[in-house]
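Novice: So, here's a batch of structures to check.
Every number in this text was worked out from the coordinates using simple rules, so none of it is lab data. Here the structure is a predicted model, which means the values were calculated and not measured. Cβ atoms are built from the backbone, for glycine too; each structure is taken alone.
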Structure P
Amino acid sequence: MSDHPESMPTAAEALARLRAGNRRFVAGQLEGGQLINGQRDGLVAAQRPFAIILGCSDSRVPAELVFDQGLGDLFVVRVAGNIVDTSQLGSVEFAAAKFGTPLVVVLGHSNCGAIQATLAALQDEEPAPTPALQAIVASVAPAVTPVLHDCCAGDDLLQAATRANVQGSVARLQQESELLRARLAAGQLTIVGAEYDLASGEVRFLEECSEPVTP
């Protein structure tokens, strides 16, 4: 059960807040940093994040800055390639159940090294050098492999693979967690995919909402 269900926006409202924050980020009109000192004391006892962001660990894509949010606003899970394995899935489940957070955003980005490494491995150009890195490639590969047969190459292939990986992570969150499936079916949770453009700073949402999955 959520600790603070009455304080939560709807998923549509949460998405609107993220969109507005990203517009401020792109325009260089950040507000989140100005709120940090005032927010900190009020967050000692509890938190009420209005969105869960499953993003890549890339140093150029800090979710709080990209969406111009302050302390306690976002529950951020970061891992190379924004993949969904047990720890990431459990982290998303925790926030959804504990806080009643209504929105999950899987955030990929342009020029992602994990996607590039996976494409190289699949094309027999350069295998991942360690078992741990191979595990990341193995997590990305199922979503990316079909893209290799779509007759695109270069930047087009990289973008298509990035989006396919985001959509693959969205699907795994929808399908592999009984808790998340139940919240989706009850209309308590929305999961969307998005792509951050390193050059422009813009976040493009790949879908407005996810279809509920029946438990």
Structure Q
Amino acid sequence: MAQPQILILGPPGAGKGTQSSNIAGEFGVEHVTTGDALRANKDMDISDMDTEYDTPRAYMEAGDLVPDEVVNAIVDEALTTANGFVLDGYPRNIEQVEELEAMTDLDVILSLSVGREELIGRLTGRRVCEGCGANYHVEFDQPAKEGVCDECDADLVQRDDDSREAVENRLDVFEDTTVPAIDHYRDNDVFVEINGEQQPDSVWADIKGAIRRTIDG
């Protein structure tokens, strides 16, 4: 059969990136994110869309948000050319759900469920190396020397968007816009909710089992 087409949903800090990489490696599919898709198609001709700029690159270089209609077109292009995929970071709202349903069929829809306080702890505890960009956590993944990167000895810092205020705002936006999109999928036969508060290996075991059951069943 064709390679599976998988959607993974969940709030910031739920572990979608880590588990998407596991899925891509295990099932031989592409890990498609909106960021990667934008970078890969930044010179795509969008002049027919009557937007301010004629390429996604122009929006990115100007520091402007890329319009939804452009993001939709780029995701469509990425999925069309992929031999199986795990889609991570899209759709973010009901409108994008409708766009995705028009683009492709999904074999598995995974939703990582993690409580708000757990997410706040994960995100506010993250520390990033100023030198090489390596990620650490004050509780779960500490460097050998406090505040210093193991890889390059540069300082570890908290990003502005990992402050408690910023994290709370990101989660509010997720609950307002993306939770309705997730709820839309709950009655779908291939929707599977995964307990994302477990250890990463246990989360992965549940995800792998759910995908196997769905595509083999």
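Novice: Starting from the value -0.93: which structure in P, Q was log10 I(q)/I(0) by the Debye sum over Cα atoms at q = 0.16 Å⁻¹, for residues 66-185 alone calculated from?
Specialist: Structure of origin is Q.
Novice: Given a value of 26 for relative contact order in percent (Cα under 8 Å, 6 or more apart), calculated from one of P, Q, which structure does it belong to?
Specialist: The value was obtained from structure Q.
Novice: When distance in nm of label points 7 Å out along Cα→Cβ at positions 10 and 162 is calculated, the result is 3.2; to which of the structures P, Q does this value belong?
Specialist: P
Novice: Can you spot which of P, Q the value 0.4 was calculated from, given it is distance in nm of label points 7 Å out along Cα→Cβ at positions 26 and 202?
Specialist: Computed on structure P.
Novice: Here is a further query. 21.5 is what came out when mean count of other Cβ atoms within 10 Å over residues 74-81 was calculated for one structure; which of P, Q is it?
Specialist: It traces back to P.
Novice: For which of P, Q does Kirkwood radius over Cα pairs in Å, for residues 90-153 alone, calculated from the coordinates, equal 15.0?
Specialist: For Kirkwood radius over Cα pairs in Å, for residues 90-153 alone, the value 15.0 is produced by structure Q.
Novice: Upon calculation of Cα Rg over 2.2 N^0.38 Å from the atomic coordinates, which of the structures P, Q produces 1.08?
Specialist: So the calculation was done on Q.
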